[in-house]
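Any read-out appearing in this document is the output of simple, stated calculations on the displayed coordinates, not a laboratory observation. Here the structure is a predicted model, which means the values were calculated and not measured. Cβ atoms are built from the backbone, for glycine too; each structure is taken alone.
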Structure I
Amino acid sequence: MTAEMLEEKLRQELEAAAARSGCELLDVNFGGGVLRVVLDREEGVTLQDCETVSRELSALLDVEDFGAGRYTLEVSSPGLDRPLFGLRDYERFAGSLARVTWRGEAGKRTDLLRLEGVARGDEDPAIVVSDTETSERHEIAFALIEAARLEPEF
C-alpha cells in the first residue's frame with residue numbers, strides 16, 4: 001500500500017470516528033510529532049466530544065500502527081477565531097467578520113471583511129464580501145484566497 005493510499009485510508013477512518021460522535025472532521029495535520037485533529041459541529045464542539053473522539057482515535061491509531069515513533073494526539077474545536085476551510089464554511093458563516101488573505105491585482109493582501117456568501121456561476125466560485133468601512137460588496141475568486149479566519153465580535 002502506498003503512502004498516499006494509507007493517508008487517504010487513515011483520513012477516512014478519522015472522518016468516520018468523528019461522525020460517530022456527531023462531529024465533522026475539519027482538518028488533520030501532522031508535524032513536529034503532533035497529530036492535530038480539528039472537529040466541528042453546528043451546535044459547537046464540547047469537551048466531551050473531544051474526549052470521546054480522542055479515545056477512539058487513539059485506539060484506531062494504535063491498530064493502524066500510526067507513526068514510527070512517539071507522537072502526541074491533539075483533538076480540538078476550531079475555536080472562536082476559526083479558520084475557514086471550504087466553501088461550506090463561507091456559506092455557513094455569512095454575516096460574520098473574517099480576516100481574509102488573498103492574492104489581488106496589487107499582490108497579496110489581508111482585509112477585514114464581512115462575509116456575505118458564495119457566488120456559484122459557470123466559472124470558479126467566488127466569495128461575496130462587503131468592506132467593513134464602506135459596506136461596498138464585491139467578489140473574491142475562491143482560488144485566490146490563501147487563508148481566512150473568523151474575527152470574533154463581542
Structure II
Amino acid sequence: MSLADMLLARLDEDSARYYSMSAEINRNKKAYYEVLERTQKGDLDITEWMLWFFGCLENAIVRASGIIGRTLQKAAYWDEFRDVEINERQRKVVNRLWDGFEGKLTSSKWAKICSCSQDTALRDINDLIAKGMLRNSGEGGRSANYLLPE
C-alpha cells in the first residue's frame with residue numbers, strides 16, 4: 001500500500017475502499033515521474049503535481065466504478081439465468097466474456113478455449129443463444145461472432 005493509499009484510507013469514513021491509487025500510479029508511472037521531476041526541479045510550486053494527482057485519483061475511482069458496475073451486471077446476469085442448465089464449457093466462456101474477453105468471440109476461439117471441436121463449440125453457442133444467454137452480433141459468414149445480451 002502506498003502512502004497515498006494510506007492517507008486516503010484515513011480520510012475515508014468507510015472501511016471499504018474500492019479504488020487503488022498505487023495501482024493507478026503504477027499504470028501511469030512514466031507521467032508520475034515526469035511531473036514529480038518537474039515539480040522538484042522547478043520553483044517548488046506543486047500545483048501541477050496536485051492537478052496530476054487528483055486526475056489520477058479520479059481515474060482510479062472511475063476505473064473502480066466500472067469494475068463494480070460490471071460485477072453487478074455479471075451478478076444480475078447469473079441471477080437471471082440461475083435455473084438454466086448449461087455445461088462447464090459454456091459457463092467458462094460466458095465468465096470470460098464478463099471478465100473482459102479480448103477481441104470478438106467466434107466459434108473457433110470458443111473451440112480453442114474449451115479444447116473442443118468446432119461443431120461442439122457451435123452447438124454450445126447455439127444452445128446459449130436459444131436460452132437467451134448469448135446473442136449473435138449480426139455479422140455473418142466468417143465474421144460471425146457472439147456477444148452477451150444487452
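Given a computed value of 3.4 for distance in nm of label points 7 Å out along Cα→Cβ at positions 41 and 137, which structure among I, II does it belong to?
Going label by label, the one that fits is I.
I have 0.95 for FRET efficiency 1/(1 + (r/R0)^6) of positions 81 and 105 (r between Cβ atoms, R0 = 30 Å, to 0.05), calculated from one of the structures I, II. Which structure is it?
This figure was derived from II.
Taking Cα Rg over 2.2 N^0.38 Å from the coordinates of each of I, II, which one would give 1.49?
Answer by label: II.
Of the structures labelled I, II, which one yields 79 when volume of the Cα convex hull per residue in Å³, for residues 73-120 alone is computed from its coordinates?
Traced to structure II.
A value of -20500 was computed for helix-only ellipticity at 222 nm (-39500 (n - 2.57) for each DSSP H run of 4 or more, over all residues; to 500); which of I, II is the source structure?
Working through the options, I get structure II.
In terms of mean count of other Cβ atoms within 10 Å over residues 33-40, which of structures I, II is highest?
I
Consider the structures I, II: one of them gives 3.9 for distance in nm of label points 7 Å out along Cα→Cβ at positions 57 and 97 as calculated from the coordinates. Say which.
II
Given a value of 4.7 for distance in nm of label points 7 Å out along Cα→Cβ at positions 65 and 113, calculated from one of I, II, which structure does it belong to?
I
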